[in-house]
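Engineer: Down below are the structures I want you to see.
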Structure P
Amino acid sequence: MKIAIVGATGEVGRMMITCLEESNVEVAELELFASQRSEGSMLYYNDNPIKVQTLTEKALCKHYDYVFFSAGAGIAKTFAPIAAQASEVIIDNSSGFRQDKGIPLIVPAVNGDLLSGYNGIIANPNCSTTQIVIPLAVLDKLFGLNQIIVSTYQSVSGSGHQGVATLLNQRKGSTDKSIYPHIIDLNVIPQIGGFLDSGYSQEEEKMSFESCKILRKPELKVSVTTVRVPVIYGHSATVYAQFDKTVNLAKAEKALSEAASLVYYQNSYVTPLDLGNSNDSHVCRLRTGCDSKSVNFWNVGHNVRLGAAANAVDIFKLHAQYSGRI
């Protein structure tokens, strides 16, 4: 297969290369693209050096089986449609196409069936959305999900390399706020993205919309509060879920324990530091909520892996299986 990665020198782009290596899928040709300042730099795939090229319209007129985008919504909006004219499948990690009705927003463990027979642009969801919908889909099948209230605790790597650098510099004494509205070291900031007229932030609106779209429940009631915390990798969330049916906790635990892309902890809990290189959604502290038709749980996922690169590669693998490429 011929594959291209746009935005290859960024943190998620580099992780896409790593996740492709870990997938053990044979790649006949891999080309890497980034901005002009990265032209000529060298990255490695299975110990083989690959020179980074400058992204141009002409470059994407070449045919690839799969093109991964991890370069922001503006770049994706400009270049993904061009790539889609020459290549079968474009997997975009940005927010550029997530709300388009005709473009599937995919978490393979939840709605991967939508990939069967599909060619074109595919949207990769918001990192926090990805990790919560995996357990919610399992519980929805059992009890009929109708409402969720979510609070997130999102690491600085969700802001990219600059977020990590900002925290590390502040840990050394810097008072430069950089990309954040407040100091993030030894602090939490209840704002991710700009505020909308509704009072919700852009990140909160994304999670609300995307959860309904991925779970295929447009009537689902969703309220989200997103918070930036001084953690480098790993997003956490508290999830309160309300259902149509009475929840049987034993049945819920069994289903979560057996679900794909999910690790369930019955008698312990997990923190971001425990994640390592996991590509799974981690669930613990499952308990009854305000009544017998509700539950609370704690959810942790690696935002650069599960929340971005690994989910994109899982989309690629499942589509390739459906299309007979692997």
Structure Q
Amino acid sequence: MILPHAPLQCRRRHPGSVIAVPQDRCLLTVHAHPDDEASKGAGSVARYHADGVHTVLVCCTDGAEGEILNPALDTPEVHADLAGVRAQELARATEIIGYDEVVLLGYRDSGMAGSEANSHPDCFAAAPIEEATGRLVAVIRRTRPQVMVIYGDDQSGYPHPDHLRVHDAGLAAYRATGDPSWFPEAGPAFQPAKLYYTVHSAARFRAIHEKFEELGLESPFDEEWRNRWDQMPEDVPTTRIDISDHTDVRRLALLAHATQVDPESKFWFGLPPEVMGTIHPQDDYRLALVGTADGTVTEPQWDGTVESDLFDGVLADSP
């Protein structure tokens, strides 16, 4: 049995575990590696957790191909067991954020595009898409989230194979999970009401850069970075979640991933926390698909109204 706000050591689950979940609001987020849950939407999850929403993370890979960016931890011992170390970091970070359950989808990190790791038989990118979709469907049907979050369809800024696979498998799982003819072994069909994509705003990065300059600090965003922003298509958010009461969660969760983040990094930590918390204190999302209890999935027609709640229009006891 798993209860809301259970101790962390009781929350780690592998696909196929049979545990009960609360019959109330549930938010399911799908991320590629340990640390992605910290850099994308951590404030939103903290807010919903504080509001009593059952929060579930699916982490698809073990992060075994991660680059050690913290010089203090760049040791033979850490390299020898990087996946194990990153599992411990994930446990600390998800406790900080407020995830009630962490599901390890069971794949190996695929590494960057073109690397030798791409050919590893256990890596996420090499897994048959139907297999990965089925694993996600099993999690969805067990946890019964009204809201599901994955990565968007345009990942040209960071086309990591595992991030691309999160989108492909996540989208396929959302479309399949409400249809009992798909993956019948994964449990009774259940259709989440909403599927969101995370949104990264170029405007936010510009604002951070401008704050560095305003304070007379050296910005980590050089001309190459600024040119990239100009070339990024603006992914207009349909939903903005106020995280002003949880702005420090992202920083603390990132620091928990001690191998992956240099604590002296100006990119992440160059501005004082109290200043950083004033810049874009919201998480942005795009509503991609909506579903009904009978498994029908459609693309929403957006009228330009920006939501302030991922659960807007969703009843706790209905998909």
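Just so it is clear, none of the values below were taken in a lab; they were calculated from the coordinates. What you see is a predicted model, and the numbers here were worked out from it, not measured in a lab. Cβ atoms are built from the backbone, for glycine too; each structure is taken alone.
Engineer: By the measure mean count of other Cβ atoms within 10 Å over residues 53-60, tell me the structure among P, Q with the highest figure.
Structural biologist: Across P, Q, mean count of other Cβ atoms within 10 Å over residues 53-60 peaks for Q.
Engineer: Rank structures P, Q by mean count of other Cβ atoms within 10 Å over residues 29-36 and report only the one at the top, that is, the highest.
Structural biologist: Max of mean count of other Cβ atoms within 10 Å over residues 29-36: Q.
Engineer: Here is a follow-up. Compare Cα Rg over 2.2 N^0.38 Å, for residues 69-204 alone across structures P, Q and report the one with the greatest value.
Structural biologist: Sorting by Cα Rg over 2.2 N^0.38 Å, for residues 69-204 alone in descending order puts P first.
Engineer: Turning to a different aspect of this structure: Output the label of whichever structure in P, Q has the greatest value of distance in nm of label points 7 Å out along Cα→Cβ at positions 117 and 309.
Structural biologist: That would be structure Q.
Engineer: Another question about this same structure. To test your reading of the models, identify which of P, Q gives 2.5 for distance in nm of label points 7 Å out along Cα→Cβ at positions 37 and 133 when calculated.
Structural biologist: It was calculated from structure Q.
Engineer: If FRET efficiency 1/(1 + (r/R0)^6) of positions 221 and 293 (r between Cβ atoms, R0 = 41 Å, to 0.05) is computed to be 0.35, which of P, Q is the source?
Structural biologist: Clearly, the read-out refers to Q.
Engineer: Here's something else I'd like to know. Computing Cα extents along the principal axes in Å, for residues 45-124 alone gives 36, 29, 21 for which of P, Q?
Structural biologist: Source structure for this number: P.
Engineer: Where is relative contact order in percent (Cα under 8 Å, 6 or more apart) largest, in which of P, Q?
Structural biologist: Answer by largest value of relative contact order in percent (Cα under 8 Å, 6 or more apart): Q.
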